[in-house]
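Below: a set of structures, written as structure tokens.
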Structure 1
Amino acid sequence: MRELLLNTAITKYLHAGSEDLEVFLNTFGIMPEPLIDTQILAAFAGRPLSWGFAAMVEEYTGLVIDKSESRTDWLARPLTERQLDYAAADVFYLLPIAGQLMKEAEASGWLPAALNECRMTQLRRQETTDPKEAWRDINNAWQLRTRQLACLQLLADWRSAQGAGA
């Protein structure tokens, strides 16, 4: 797997891959190169900023896919049959849709910016976050009330310390 991730002759495609990048970095100590995130491409092609994989597949293919497996434990082995089916759909649809998104981003003049943002996402994932600031990496934290935010800060600090083996 490590050789594949480092092979610069093979472009790696992900959708909303920031968590995947974290796994690659923590598991293998590397960041895949080159990498294209279809969620980023989609945003530069005029789609919503947090466009989900299932919505993307539905728009481009007309098919509704089961997204219930998207938030399951992908590090546990063996993977369940449903996880394998979900992953197969990811592989089956992602590359053709990525090609279409690349064309759309290029036609709009935003392809260079989209590819640069993919690269910047990789760089940001490689930065070491102070555990006391880890809560800032949690989506929608800005919506929390003061007490909720304080709890989130403590929980994120604890989670970072656990992940670092402290």
Structure 2
Amino acid sequence: MFRMRLFGLILIVLPLALVVGALLLNRATLFAPPGPLARLATYLGSNVAELQPQAALPELRPGVYPVKPGLLCREVAAALDALDWDWQQTHDCRYQATVTTPLLKFTDDVTVTVEPVGEASARLHIRSAARLGRGDFGANRRHVLDLVAAVERQLSQGEPVRLED
């Protein structure tokens, strides 16, 4: 009887520990707007994260960068290098990358497009999608935010860049 209870407890605790571990590794924020229930539903029920103007998660709403699109394209490439993701440029300002999750070693696909906003500004469109499963435990959100942070680090670094566009 004791072994059956122990086995039952393990069957409950192990999956819960894996979920909590994955959420922690992905630095999933639970208590920011729109709240813990909506965020958990997203992390456990969606395998895609995307910068969109109407995104339910505020951190996934895109901003406009006050730089020429060509410069932002170059900084995206430098950011992808800095993140050490496998990537290739598919068109002028479009990139395709793959990222492997640390805990379960799943492969996620990331697509990046730089969209001009007038002549002197640009917007990033980033979409990260898991190849398997229904929920990603916040991994794709983390990929999008890591890339945004890396691009912003590139843009804020030292020397002024001469624009050739």
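The numbers here are math on the coordinates, done by the rules we state, and not lab data. Being a predicted model, the structure only gives us computed values, none of them experimental. Cβ atoms are built from the backbone, for glycine too; each structure is taken alone.
Which of the displayed structures (1, 2) returns the greatest value of distance in nm of label points 7 Å out along Cα→Cβ at positions 16 and 112 on calculation?
Values: 1: 3.1; 2: 3.9.
Going through 1, 2 one by one, distance in nm of label points 7 Å out along Cα→Cβ at positions 16 and 112 peaks for structure 2.
Which structure, out of 1, 2, was log10 I(q)/I(0) by the Debye sum over Cα atoms at q = 0.08, 0.10, 0.13, 0.15 Å⁻¹ calculated from, if the result is -0.29, -0.43, -0.67, -0.84? Kindly include the intermediate steps, with their values, before the conclusion.
On the way: 1: -0.28, -0.45, -0.76, -1.01; 2: -0.29, -0.43, -0.67, -0.84.
Traced to structure 2.
A value of 2.4 was computed for distance in nm of label points 7 Å out along Cα→Cβ at positions 56 and 80; which of 1, 2 is the source structure?
Numbers: 1: 2.4; 2: 2.9.
The structure behind it is 1.
1, 2: which one has helix-only ellipticity at 222 nm (-39500 (n - 2.57) for each DSSP H run of 4 or more, over all residues; to 500), as calculated, at -13500?
Working: 1: -18000; 2: -13500.
It must be structure 2, since only it matches.
Name the one structure among 1, 2 that relative contact order in percent (Cα under 8 Å, 6 or more apart) of 28 was derived from. Don't skip to the end; give the middle numbers.
On the way: 1: 21; 2: 28.
Going through each structure in turn, the value belongs to 2.
Identify the structure, out of 1, 2, from whose coordinates FRET efficiency 1/(1 + (r/R0)^6) of positions 8 and 72 (r between Cβ atoms, R0 = 35 Å, to 0.05) was calculated to give 0.05. Please report the intermediate quantities before stating the final value.
Numbers: 1: 0.65; 2: 0.05.
It traces back to 2.
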